[in-house]
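Chemist: In structure tokens below, several structures.
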Structure I
Amino acid sequence: MLTKGDLQNIEALFDKKFDEKFDAKFDKKFDEKFAPIRTDIKKIKSDVAKTKRDVNIIIETFDDDYIRLRQRVEVIEDKVGIRN
């Protein structure tokens, strides 16, 4: 006759084996289904990083142009005498 402890051991062993098999099958199917999405996400991350670099370069260029223009305006204002 099986004792309560024996039944608990059997249940624990069944749960462990079931979880292992379920996880193995689920992980495999999950990886198969989401592999294309992971590839797309990697490409998107790469594109976003490149876009950020490009935007920073554009901002830096416009900032430099603005500073040079502001300096020129200040010189003109000083010469005309209308600077605040």
Structure II
Amino acid sequence: MYMLVLRKKRWELMELLKKEGFYVRLHAYEYLLGYNHRLKGLLLLEPFEGKALLKIFEKRNNEIVEKIKKCVYSIDKKIRLYMID
């Protein structure tokens, strides 16, 4: 079982993202992400499929992507994270 299936783990992910400086709006399996007063991306979890999709709205910022990856993988090391355009 993937850990992000559990609501408790999705809330933990939200808290980790906040600690990294993100504004987070969580709705079920979707995380709307802001950073430095700007909307940066959308993280869509599909934990029953074992994957997460990350859409960055601006030019891809590796620092932001790495922070998000670190948070996701700290909750569930088995989940696959895909970047989408």
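Values in this text are rule-based calculations from the coordinates and carry no lab data. Only a predicted model underlies this, so the values are computations on that prediction, with no experimental measurement involved. Cβ atoms are built from the backbone, for glycine too; each structure is taken alone.
Chemist: As an exercise: distance in nm of label points 7 Å out along Cα→Cβ at positions 39 and 55, calculated from one structure in I, II, equals 1.0. Which structure is it?
Modeler: Here the read-out was taken from II.
Chemist: Please state which of the structures I, II yields -10000 when helix-only ellipticity at 222 nm (-39500 (n - 2.57) for each DSSP H run of 4 or more, over all residues; to 500) is computed from it.
Modeler: Answer by label: II.
Chemist: I would also like to ask the following. If you work out distance in nm of label points 7 Å out along Cα→Cβ at positions 15 and 71 for I, II, which one comes out largest?
Modeler: Structure I gives the largest value of distance in nm of label points 7 Å out along Cα→Cβ at positions 15 and 71 among I, II.
Chemist: If you rank structures I, II by mean count of other Cβ atoms within 10 Å over residues 7-14, which sits at the top with the largest value?
Modeler: Evaluating mean count of other Cβ atoms within 10 Å over residues 7-14 on every structure, the highest lands on II.
Chemist: For which of the structures I, II does the calculation of percent of Cα pairs over 18 Å apart return 75?
Modeler: Checking each candidate, the match is I.
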